[in-house]
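Structures follow.
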Structure P
Amino acid sequence: MGALHAGHLALVDRAASDGLAVLVSIFVNPTQFNRAEDLASYPRDEQGDLATLAQSKAQAVWFPEVGDLYPDGVSSTHYDLLELDTRLEGALRPGHFQGVATVVDRLFAACRPEKAYFGLKDFQQVAVVRRLAELRGGSPIIVSCPTTREPDGLAMSSRNRLLTKAQRAAAPAIYRALQWAAREVAEFPVPPKALKRELRKEIEREHELKVEAIDFIFSDNLEALTDPDRPVDRYGRSVQTLISVYAGEVRLIDNAPLYLCRR
């Protein structure tokens with residue numbers, strides 16, 4: 001959605017490394033915002049994005065207008081997303097993932113790509129887009145790419161430029177807490193209920209940060225762990241931590257593996 005950073009360019013580099021001609025689309029999609037003020041304040045930098053892409057391996061960039069993708073008015077199409085759109089982030093932001101699926105489907109229809117590249121910072125979004133590709137008959141191939149981080153661990157995001165100096169200094173606590181949780185699970189039989197409580201404490205030691213949600217999910221299907229008292233390593237399945245945090249009015253999301261099942 002623009003305001004490009006190194007994380008976006010990593011997707012361009014990955015696509016180019018697969019020997020493909022790379023098209024970048026930039027569009028701040030209105031149907032995936034729940035609050036009008038978030039849409040209005042989303043960072044935009046068209047000229048900066050063009051200058052950045054001119055130095056990248058992208059062959060072309062497309063800035064569609066709202067009318068190009070929503071010729072009949074701004075509204076979402078409904079897709080059978082197997083409830084991926086209504087849990088976790090979707091429960092906090094009703095309609096968000098139907099909006100994501102709508103715009104991605106229309107971009108795919110317009111561009112007809114062979115492959116499409118998405119960052120795993122938006123872990124649930126990648127699952128939604130994979131489901132959308134299934135509904136489209138398996139096209140395009142969805143390639144997921146690792147989260148790109150700042151040197152201090154903060155996940156790169158266009159929203160980071162909205163942070164105050166104090167908020168930016170506090171924000172790396174999110175990833176430090178995710179790493180701490182994974183170390184705890186590797187060493188002790190920690191139940192999710194206790195781990196969630198301690199994770200919140202770790203993050204909110206930084207007074208600039210307020211945790212909105214912490215979720216432990218099975219990595220393969222995004223379903224929540226069923227027993228808050230059952231240690232994470234007792235399920236025999238890989239588990240991911242998803243987290244959303246507010247720094248003032250800026251909403252930050254991140255995720256990381258909590259437990260990797262090795263079979």
Structure Q
Amino acid sequence: MLKAESILFYLVLVCYFLAMALYFVFLATKKEKLSTLAVLIQLIGLLLHTAAIVCRGVGAGRLPLTNQYEFATSFAWGLCLVSLIFIRKFKFPVLGAFVAPLICLLIGYAAFQNREVKDLMPSLRSSWLGFHVSTAIISYGSFGVSAVVSAIFLIRDRMKDDSFWGRHIPAREKLDAISYRSVCLGLLFLTFTILSGAIWAEQAWGSYWSWDPKETWSLITWIIYAIYLHLRLGRGWRGKSAAVFAVIGFIAVLFTYVGVNTLIPGIHSYK
């Protein structure tokens with residue numbers, strides 16, 4: 001099964017990079033069929049990616065969510081899934097052109113990580129593992145989509161207002177609404193992540209909260225997005241300010257995942 005997972009992983013790499021290339025050609029040539037093909041190949045990549053994760057889980061005899069490689073590839077999977085949902089729901093294929101490079105960066109990062117299957121640490125042998133990490137994956141994917149949509153919002157006025165961009169990029173008000181919905185989804189799942197992590201920590205280490213760097217930065221990220229929602233709902237924040245805030249929030253997400261694991265050792269630093 002692990003050999004099958006390895007083959008599938010490289011097929012996933014090919015699919016995601018091919019989808020990214022097709023999205024870019026779509027933007028350059030403005031041929032509608034290319035966007036349909038790009039979305040289809042991204043979907044095929046997601047299905048193969050799902051199969052790869054399942055194969056690794058079966059081969060490892062556990063949930064494949066416990067080290068840098070496994071979480072990086074799952075992070076890419078979550079971002080791909082959420083982006084496809086938003087592309088379909090809002091008929092927004094241009095979103096794929098902006099999300100695809102981020103997916104490729106994440107899956108490329110995963111490719112350089114240690115892929116050796118190791119036994120679980122005692123603290124990870126818990127029924128909370130699947131819920132805790134899977135909610136983090138959906139949360140991070142949602143925040144990634146929000147950041148990308150916010151970036152599109154910030155450059156929307158610089159694009160020529162021709163029929164192509166008018167058809168394929170929603171108005172600023174709709175972009176703002178899409179970003180907001182994605183933040184709400186991400187914050188909901190991040191809340192589940194933190195709460196389940198606290199319960200799990202009490203069972204594993206006898207304390208709900210230990211101010212581990214990952215815990216601390218997860219809380220900082222949660223606070224950033226909670227402030228975003230407070231300012232939006234309480235102060236009526238919209239537009240550019242909200243978009244910049246969403247991008248800053250995702251920078252915190254990336255630091256929580258990559259920066260903390262790489263630069264700040266702690267009890268969550270599983271390699």
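Tabulated values for the structure
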{"quantity": "Among P, Q, which structure scores highest (criterion: FRET efficiency 1/(1 + (r/R0)^6) of positions 115 and 219 (r between Cβ atoms, R0 = 35 Å, to 0.05))", "calculated": "P"}
{"quantity": "Which entry (P, Q) yields the derived value -11000 for helix-only ellipticity at 222 nm (-39500 (n - 2.57) for each DSSP H run of 4 or more, over all residues; to 500)", "calculated": "P"}
{"quantity": "When Rg/Rh (Cα atoms, Kirkwood Rh) is computed for each of P, Q, the largest belongs to", "calculated": "Q"}
{"quantity": "Of the structures P, Q, the one that 1.05 was derived from, the read-out being Rg/Rh (Cα atoms, Kirkwood Rh), for residues 27-170 alone", "calculated": "Q"}
{"quantity": "Distance in nm of label points 7 Å out along Cα→Cβ at positions 35 and 139 from the coordinates reads 3.3; which among P, Q", "calculated": "Q"}
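Any read-out appearing in this document is the output of simple, stated calculations on the displayed coordinates, not a laboratory observation. Everything numeric here is computed off the predicted structure, so don't read it as measured data. Cβ atoms are built from the backbone, for glycine too; each structure is taken alone.
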